[in-house]
Structure 1
Amino acid sequence: MKNPYHKEFKLNNFHFSSTEEILIYASEISEEMHSFLKNWFSDQETISLQTSGSTGVPKTIALRKEFMVNSALATANYFHLPQKTKALLCLPITYIAGKMMLIRALTLGWHLDVIKTTSKPLVGISKKYDFSAMVPLQLENSLENLHFIKKLIVGGGVISNQLQEKLQTADCKVFATFGMTESITHIAVKKLNHYKKIPTFYEVLPTINIYTDNRNCLVIEAKNISEKVLFTNDVVQLTSKNKFDWLGRFDNVINSGGIKLHPEKVEEKLSKVIENCFFVAGIPDEKLGQKLILVIKKEVDTDNQQFLKEIFSKIRGLKSLSRFEIPKEIYFLDNFIETSSGKIQRKETIHLINF
């Protein structure tokens, strides 16, 4: 690459005069960061990355460095983040989200601070930042300190209605993102606060073209970030040529008595009355083909029977819920099986239930 890093780039307040200096400092932070940056500064045109495994078996894919730079530029343009932007990296660089924070900083000349990845990243922070990225759990645990961040993108999981309501008084502008490793992080964003009318749709970044296949799944065409057309398993409803409503994963769709239910949309509605960690799924049923069940992570010393009555009462009181979306059964589990990035693995967790 002709310009492997921007002259204004800083890492933890350190300025560098060569890629060798960057690599030496990176090795002091972590071997993983050093290894990634060593590959980034090499003559190879691609970088090998591992997908998160949230929707299947993790796999290794190769991304062109040119496309990663294009993605970094698109993010900077969309969110108005020029050189000398003060950014915070609190995600692991194991996956694409963390790696791209590094690439944005290197490419655009940001001043990037890297901190240890924890579920409470803003505890002890006293410096203000222009930009950062988090997963929903980190956001949930950072509400009291969000004033340290001007703009925040959140990915890697669904934002509950309860969490979104808590964001409305925050000074920080928070955006949900849609994307994957193959699309080099986000290709679409949605405001979560600081809006006049609640947006339910994702808006794609410039130069991104979208349409749906015969399954109503999103198809992404973006020659500046991928040589291939990307066929996803995400069921969407297009509302315009550059906006869509995300309904859920195609592989999660439940066919109950001929009615197709999207678990993610049902969960969005249920999150208004359920504070515990939970998910819905379909299990085999002789009459319906599949029946909808609700699985809730049990808290210590919880009276299951009393809690069950309270939950059913609240669910039946939800006007937004159709009769088909009311779970037929409720199960409690002490723990859920999750990916390393904190996403619930539904099918694996269901196997823990004694039916």
Structure 2
Amino acid sequence: MKLKPLGRTDLRVTEICLGTMTWGSQNTEAEGHAQIDMALDAGINFMDTAEIYAVPRSPETSGRTEEIIGNWFKKTGKRDQWILASKVAGGPVDFIRNGTRTSGKTLREAFEASLSRLQTDYIDLYQIHWAGRGSYNFDGSWTYQPHKQDTADALANIEDMLETLGALVKEGKLGHVGVSNETTWGMAQWLRIAEARGLPRIVSVQNEYNLLRRHFDLDLAELSHHEDVGLLAYSPLAGGLITGKYFDGQMPKGSRGDYQKSFWRLNEQSEAAGKQYLALAERHGLDVSQMAIAFALTRPFMTSVIIGATSTAQLANAIAAHKVTLSPELIAEIDAIHRRYPRTV
């Protein structure tokens, strides 16, 4: 398992990161603990969670995943074997902090609550789950309207949160800062304000990246390269769509599409593209899930690919993708499909 630098820090994280968002909804605590054990045995040292997990988000499940992880830490005493990342909700959520946008004050409240649930006294990487001003990246929205934003307010919110994050770093409770579902402009502002004010520099961005959604290849990739802000890619299987299990009207019981009901990635274009990638994997004798993850691992801006599973069999298959090498000819075929379907979700 390769180790990658986390931004401009001394931390080295595994190229595969353990995702956790189903623990406490689709998965029991025992199943979550079994996945942590399996990932650790496979050499993974990086785990990502969030205050809003488990999904789908609800007052009943919010915080439950962090509690499951915290119970594993307490039971095993192996907190020191993990680089732990969590996230604070950015924009308003009706059942979190009275539906207010995250500020410096409420970020501290959220951080301390996460420490308690995780049963730890520090978090290695704390990320803003999505920007309070909105984002192109979170739900596949085509309706994001940045021209309606108040620039001064957006910048003041970033600075306010950075002040609190800087204080948490000084207190020894926080290692590093990251963002998620962020835009190129947003990342540039986080970097600019941090440099001007002597505040923590963002080390990573956690955005979606998969065969069906590759717009990180554009301006975000350029910023990532020049500023050493690597991608933590979530949903490398496009919510499972790339596996083919939703094709031709299928909706397997217990799947994410069935569980969440509103599966926005599934449409006529994404299904057509997905079928092309599935056929490509079959022609080359590859498991399509492993091909998708292995492709993400080839990207020059990739720090770590976040994999999630609802069974240990799925998790084992996903972890094994780091051993798969894609030929230049296969990557060229992937790019040819991408040119025909540049954005499908």
*asked:* Given a value of -12500 for helix-only ellipticity at 222 nm (-39500 (n - 2.57) for each DSSP H run of 4 or more, over all residues; to 500), calculated from one of 1, 2, which structure does it belong to?
replied: 2
*Origin of the value 18, where relative contact order in percent (Cα under 8 Å, 6 or more apart) was derived from one of 1, 2*: 2
*Name the one structure among 1, 2 that mean count of other Cβ atoms within 10 Å over residues 106-113 of 17.6 was derived from.*
2
*Match the computed value 114 of volume of the Cα convex hull per residue in Å³, for residues 266-329 alone to one of the structures 1, 2, and report its label.*
2
*asked:* Going by distance in nm of label points 7 Å out along Cα→Cβ at positions 98 and 122, which of structures 1, 2 comes out largest?
replied: 2
*Of the structures labelled 1, 2, which one yields 16.4 when mean projected area of the Cα convex hull in nm² is computed from its coordinates?*
2
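Taking FRET efficiency 1/(1 + (r/R0)^6) of positions 42 and 282 (r between Cβ atoms, R0 = 35 Å, to 0.05) as the criterion, which structure among 1, 2 has the greatest value?
Result for FRET efficiency 1/(1 + (r/R0)^6) of positions 42 and 282 (r between Cβ atoms, R0 = 35 Å, to 0.05) over 1, 2: largest is 2.
The numbers here are math on the coordinates, done by the rules we state, and not lab data. The structure displayed is predicted, hence computed values, not measured ones. Cβ atoms are built from the backbone, for glycine too; each structure is taken alone.
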